[in-house]
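Below you'll find the structures, each written out as structure tokens.
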Structure I
Amino acid sequence: MLKTFHKRLLCELLKNSRRSDRELAKVLGVSQPTVTRARAKLVNEGLIREFTVIPNFKKMGYELMAITFGKYRAKFMRTPELLEKVGKWLNEHPNIIFASKSEGMGKDALIITLHRNYTEYAQFLQEIRVKYGAFTQDHESIIITMDEPTAKPLSLKGL
């Protein structure tokens, strides 16, 4: 069970992970060495996987974000052969920012991707069809245009 202090530290890091341990100690009302030890513990126990940024994808040159839902053919569902092949393929594509087994809407897989344009997105879908057509039944996507106003930008600050 995560201690209340560790939860508070995680929340503060979600708001801004660039802050120093000294700054965090002031906010949390503890000593800097306490924050340093707690941060190290959270990393060592796997509660913090990485320290990263959430960039402005549009300014990075991405026009589209796609959420693609897929359905595996029953006989291939989670076989070691498929998991190994898919895992390798996912790691070869830096534009895939999240992938997981999922449940709902008659689908059992989810991939979130970024694309510089519609042509790149269409090529990505074609690659899925060519490489994994034997394993999958169908795919459906929701496309988010980065030019459109965003009701709430991606952020973890509110957790």
Structure II
Amino acid sequence: MTTEVPVAAVVAMDENRVIGKAGTLPWNVPEDLAHFRALTKGHIVVMGRKTWESLPEKFRPLPGRTNVVVSRDIAKLRLPEGVVAASSPEEALSAAKALAKDGQRVWIIGGAELYRATLPFCAEVHLTIIDGCHDGDAWLPTFEGDFTQVSETRGERCSFRVYERAT
């Protein structure tokens, strides 16, 4: 008997839906990074090439997680051993699900293009809303119409919301 591997997105945005600027986060909110680490540790993370390149080298690949990187041109990617390359979001999801062991889930971790392509496959969205408005060049597409908010927790400089796909 096979069980379906859950797919969820984890993302931080500001009050204007900004998620990035020039390949980086436009804020430094340690509680959000700790939240991200707690959710994704021990699981599979799927990211776009730009997100991969935005990670500090010492955190590439993200430790304690299986890393899958999506790029239209995987021949140009320089990935360390153990990191999986995929040429499309669908290929990445298929590879990630095939790699999943019991209890593991697949986390979509960005960026904007990958969220746009994979949100239709997500059962949950774990959204951090960073207080304030920031300058940015990448935004989270709207998804709320297809999901129901099931929880919200307030942090010091942000709030954490969980959405489940509406049935």
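Computed from the coordinates by the stated procedures, all read-outs in this text should not be read as laboratory data. Nothing here was measured: the structure is a model prediction, and the numbers come from that model. Cβ atoms are built from the backbone, for glycine too; each structure is taken alone.
Which of I, II yields 34 for relative contact order in percent (Cα under 8 Å, 6 or more apart), as computed?
II
Among the shown structures I, II, from which was the value 13.8 of mean count of other Cβ atoms within 10 Å over residues 12-19 calculated?
Matching structure: I.
For the read-out semi-axes √(5λ) of the Cα gyration tensor in Å, for residues 44-91 alone, a value of 29, 20, 10 was computed from one structure; give its label from I, II.
Only structure I yields this read-out.
From I, II, which structure was percent of Cα pairs over 28 Å apart = 16 calculated on?
II
Thinking of I, II, which structure, once distance in nm of label points 7 Å out along Cα→Cβ at positions 20 and 100 is computed, gives back 3.6?
Label of the source structure: I.
Suppose helix-only ellipticity at 222 nm (-39500 (n - 2.57) for each DSSP H run of 4 or more, over all residues; to 500) works out to -6000; of I, II, which structure was it derived from?
That value comes from structure II.
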